[in-house]
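**Q** Some structures are shown below for you to check.
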Structure 1
Amino acid sequence: MKNLKKYIAEFVGTFVLVLVACGVGVFSKCEGNDGVLLTALAFGGVIVAMAYSIGNISGCHINPAVSVAVLINGGMSVKDFIGYVIAQFLGATAGAAVLGVLNGCQFQALATNSANGNIGIALLAEVLLTCVFVLAVLGATSKAENGKVAGLVIGGSLALVHFLGIFITGTSVNPARSFGPALMDAFAGGKAIAEYWIFLVGPMVGGVLAALLWKFLNCKCKKEAK
């Protein structure tokens, strides 16, 4: 039952992330300074809200890239990792479906991500931005005394990477967040799903790199402390 509650929490958190944050992107059309600012703050704001609501239940990963980093650092079992990722993808799909309904049953371009004609740049951006974001997550959650501000730090970090990433790929840094809108787009006859692999591989590689970097830095600090 405890594990089930964690998975439900991850489903709910990812559902809200896609529905609200991607929804702001859709309805603001993410155009101009106001649209970019609103969208970036929406993603950061949702993370803050979810961190302080479901954080004590599941840790509020709501992102497979975060979960793989936690797995590598020994913070969860392989079984939980699989359960979290499944819940995250289901939550993102449900969130995108509801967003499509709210968008007048228009399911195309629901804040889908795109390489914008340059796959190499898009992949590199997703790897680097995800690494920055996940590194912030690992650092913020590394000490119990950070608990009161961890959600703010993580939400702020997600907003920060969006300020840059929006102009390059629309910002994914989260394979589940990209999957839901891409799947709905495919059902509606769109082609966003063809580039989805970029937003699966890039963030997951970025998450792994962040985990390895954090493990190296953290281990070094412990040795110096001795």
Structure 2
Amino acid sequence: MNTRPDFESIKDFEEFSKYYWYREELIKICKKLGLKADGGKIELNKVIETYFSGEKILPLKKNEVRVPIEKKRKITSKKKATVSELSLDTGLIECGFTFGPRFRDFFIKQTGEVNFKFNVDMVATAKAVKESGDEAFKLGDLLDIYYGKKTYATYDKSALQWNKFVHDFCRDDATKVFPERLKAAAALWKIVRESDREKKYSHALLEEFRKEIEK
């Protein structure tokens, strides 16, 4: 097992991605490097990925609006049009897209799935499209995101890793011996988080580090 090194010792983004980083840690890294240090974990990870590729995403100056390079497309009018009828060619920004009933009904018709639900990558994509002002992005593109045919912005699933870890830890009857199970789970999670191990709980993991978390 490799213990998580200091950021300064990490050579590339692939190595960086092996380890779990809290949002607060990402903010500190970005600030130390003089990079853009606001936003969620997805945005901060993108800033660091870009840094490792040899470019720098700098903090915004006052009144400056940034459009990410990889998402720059032809932006037509800033004025929102009123769209009475939706189609796959309707612009997401143009129609004032939300995750409300109107658009859910539209995707129910497109997919034929009565119990259709917007997935997390659709949510992340819609947010990214609105933030970048990408008026070229269509509802048909969002449907492709749903089917996995395209990638635009992905949900940061690492935010759920800790919750899943604790849930699985507490489901294991063997952890009932700990009077403070959450504290024990946190101690085991710290070991895993600061290593290049898969960020998942298992009984074998508990047995391997039982002595450390019983201290």
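Here, each number is a calculation from the coordinates, and none is a lab measurement. Computed from a prediction, not measured in an experiment: that's the story for all the values here. Cβ atoms are built from the backbone, for glycine too; each structure is taken alone.
**Q** Where does the value -25000 come from, among 1, 2, when helix-only ellipticity at 222 nm (-39500 (n - 2.57) for each DSSP H run of 4 or more, over all residues; to 500) is the thing being computed? It would help to have the intermediate numbers written out before the result.
**A** On the way: 1: -25000; 2: -12500.
Here the read-out was taken from 1.
**Q** By the measure volume of the Cα convex hull per residue in Å³, tell me the structure among 1, 2 with the highest figure. The partial results should precede the final answer.
**A** Details: 1: 117; 2: 174.
Structure 2 comes out on top.
**Q** Follow-up question, since we're still on this one. Where does the value 1.6 come from, among 1, 2, when distance in nm of label points 7 Å out along Cα→Cβ at positions 162 and 202 is the thing being computed?
**A** Answer for the origin of the read-out: 1.
**Q** Can you say which of 1, 2 returns 0.8 when distance in nm of label points 7 Å out along Cα→Cβ at positions 34 and 58 is computed? The partial results should precede the final answer.
**A** Working: 1: 3.4; 2: 0.8.
Checking each candidate, the match is 2.
**Q** Next question. Consider the structures 1, 2: one of them gives 1.9 for distance in nm of label points 7 Å out along Cα→Cβ at positions 90 and 186 as calculated from the coordinates. Say which. Present the calculation step by step, with values, prior to reporting the outcome.
**A** Values: 1: 1.9; 2: 4.8.
Attributed to the structure labelled 1.
**Q** Taking mean count of other Cβ atoms within 10 Å over residues 130-137 as the quantity of interest, name the structure among 1, 2 where it is greatest. Walk me through the numbers before you get to the answer.
**A** Working: 1: 25.0; 2: 18.1.
Structure 1 comes out on top.
**Q** Compare relative contact order in percent (Cα under 8 Å, 6 or more apart) across structures 1, 2 and report the one with the greatest value. Each step should come with its number before you reach the end.
**A** Working: 1: 29; 2: 22.
Evaluating relative contact order in percent (Cα under 8 Å, 6 or more apart) on every structure, the highest lands on 1.
**Q** I've got another one for you. Tell me which structure, out of 1, 2, gives 13.8 once mean count of other Cβ atoms within 10 Å over residues 106-113 is calculated. Intermediate values should be presented prior to the final figure.
**A** On the way: 1: 22.2; 2: 13.8.
Considering all the candidates, the number was obtained from 2.
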